[in-house]
Structure 1
Amino acid sequence: MNDPTQNPRFHRDPYPTYAAMRSKCPVQQVPTGSSGHSSYLVTGYAEARQALGDPRLSKDTAAFFADKGSRRRLHPAVAHNMLASDPPQHTRLRKLVTKAFTTGAVADLRPFIAKVTDALLDQWPAGEQVDLVASLAVPLPVIVICELLGVPEADRPDVQRWSGELFAAGKPDLIDTASHSMAGYMTGLIAAKRLRPGDSLLDRLISARDGDDHLSEEELVSLAVLLLVAGHETTTNFLGNAVLALLQHPAELKHLQQNPDDVPASLDELLRFDPPVSTATFRFTTTAITLGGTEIPAAVPVVVALGAANRDPQRFPSPDQLNLSRDAAGHLSFGHGIHRCVGAPLAKAEADIALRAILTRFPGIRLALPPDQLDWRRTRLVRGLASLPVLT
């Protein structure tokens, strides 16, 4: 049994592989790399939605790996974050950060997002080639989430580098080192903010830790790292994938250029078509379950392929077509259930503002390379372009 994700073509276009697997069985056992271990991969929409909301699937990685003798040395603040927890711990931690990403809170951030977007696009030379990922998709969400958390401007390049290294597929030592660098930095920043408090989200989390909510020091550092990393990784990939999808579908691109106010309504379809997160984060069965007709024993990993579920023709007819008039509500790109991405409103706001600005300011934008020559990030968890050269 071969691991389908090891095919070099998979990272460029995983959807034919997912379709073939789903047509055979929406839930099946697959190898996990070259370790000799296996997991169960979910590629059907109904099965994925069920798995994401099933309390019998735990996200407590600490419990799963406690007796596995792992040689990894991930910092605990990275290994044991809010995403890797179950209720009631998850409920308590999520409650502390949800207020920062409400519709109203995000609306207050829109002027700042627009200002940053315009400043970045001001640097694009007219009629020349630029890398949309490096010049917009990466810096915009990094600046926004760092501003929200109160990370000083001088520290942001290091934060950006460590975050990227945390997703370096096939480089466990680099990932582990980056986890310690990021956690060490956040520990220091928290200490500095205790001495000189401000009004950032991180300051509010510190107050909760020192007040009645009783966040442990590890939980505080863990939340800060998670918000920093997740707060920009998703949007970076979302922007790159969305622009590429539009450039490959000229009719849809033209419609939005002529009707930029339709951008907000198009975001769900763009997310469905090529989501920024390819597979949901780690889950394992706490008891034997049956999913999609497949019996899964207890204590084994279950991987939910969000991108595959979003292309299930049983849920979305003609799923391989980008159709901006489609009602794509219900896509799983931000997950489902209690672990649905808390930062989804912020990611959508950033994409809305950035896409409108690009379409308005650069109506002649086009790919500078054939699609099959684009460089994709080689990681199972997220799906995004390493670079996106475009001509303005």
Structure 2
Amino acid sequence: MSQSYVTPLLHPDSPLDAKARALVEMLFEKEARLMDALPTDDPLDEKRKRRVELTRVEILGQADAIRDTLREARAETVETAQHFAVQGIRRIIMTGCGDSLAVMFGVRDIFEKLLGIPVEPIQALDYAYYASRTTGPDTLVITLSSSGMTTRTVEAMLIARAKGAKTLALSNTPGSALMTESDRGLMIRAERKGWPTQASTAAMALLAQFAIDWARAVDPSDVRIESLQAALDAAPGQMVDVVEQHEAALIDIARLESDRSFYLYAAGGPAFASAMFGAAKVKECSPDQGLAIPLEEFHHYNSQKEGDPLFLIAPDGPSIFRARDTAFEGKRWKGKIYSIVTENQSMLDIYSDAVLRLPAVPECLAALVYSVPVQLFAHHVAMEKFRRAELARG
């Protein structure tokens, strides 16, 4: 393949038609311009500081964003679920980039639990360039991009469409390429002036509602539907409670850990989405690094070094016992352990430097509520880093 093509989907052998190729070329050019406008890692970058300040505003507004999204999209979500419920879907691919991919890890379990259909979250580039080979008419490809113009995500949708798959797009942006070129689209009502928080949690909530409505269309007598609906409806209020009950403790942790340059996040199952969000927010809000590690992978390397802070996100569920092992190993390696657990869960206490106890949530919806502490930590540790940098420059 010639090296002159900016994407293999513009190669002469690509299955994309002329219109799709032109769209891809336009998106690549626009993406290059946008990258030049991003904030820098300068410790006192004012553009980045402003986004960090707005991030807390949007964290606090998540409950309203979720409620608004679910209310405004209600008719479309039901109709879209009913449409796909009779399409003979036997496989679901969920794709996006960055936080959008994390969203897909957060909702995979509720889809598989309710629908019994295999669901695979895949990074958009990997799907478009590699994993789309087995796509066919019985595949539904769900894409997510807040702008609706993320190049690789649009490529993933276009290649899925070219291979005969059904496509569903979610975006904050009506009229965007992702929304207009997909078979169906669902709108997210959320702000994204700060680093993305509510745009991601509102997307998770909308996808969870879509899964519930699909299950209801297939078998309204399924006894799991109404209990999960009640849990989803309760989640925005629980997110508000988490802020009120734990923000002060997270400010203290941020002060303790603000001199670090590396932050670890680990979780299993749906909560791994929260670990991905935590790592992403630290990287966006601060000049420093964050890394999300799947719970089991933590144990296959010396993942945590002396003094490293680890946020261990462990809602009650099958992986809680491995989370206990993770906390034990982290302390053995002389790391710091900040555990985020369910209510009265005490299994991790003796290995933890601090424990945040959150409301009980069905594990398949846990990423909604359990992402809030790591979002808040990223904001507050970044603001503490700004304060210290300002003092240092005098």
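Out of 1, 2, which one gives 18 for relative contact order in percent (Cα under 8 Å, 6 or more apart) as computed from the coordinates? Show your work: numbers first, answer last.
Details: 1: 27; 2: 18.
Considering all the candidates, the number was obtained from 2.
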A value of 14.8 was derived for mean count of other Cβ atoms within 10 Å over residues 344-351; which structure in 1, 2 was it taken from? 2
Supply the structure label, taken from 1, 2, corresponding to helix-only ellipticity at 222 nm (-39500 (n - 2.57) for each DSSP H run of 4 or more, over all residues; to 500) with the calculated value -17000. 2
Tell me which structure, out of 1, 2, gives 34, 26, 20 once semi-axes √(5λ) of the Cα gyration tensor in Å is calculated. 2
Read-out P(r) over Cα pairs in 10 Å bins from 0, in percent, for residues 104-231 alone, computed value 13, 41, 35, 11, 0, structure in 1, 2: 2
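No lab work stands behind these numbers, since they all come straight from the coordinates. No experiment lies behind these values; they were computed from the predicted model shown. Cβ atoms are built from the backbone, for glycine too; each structure is taken alone.
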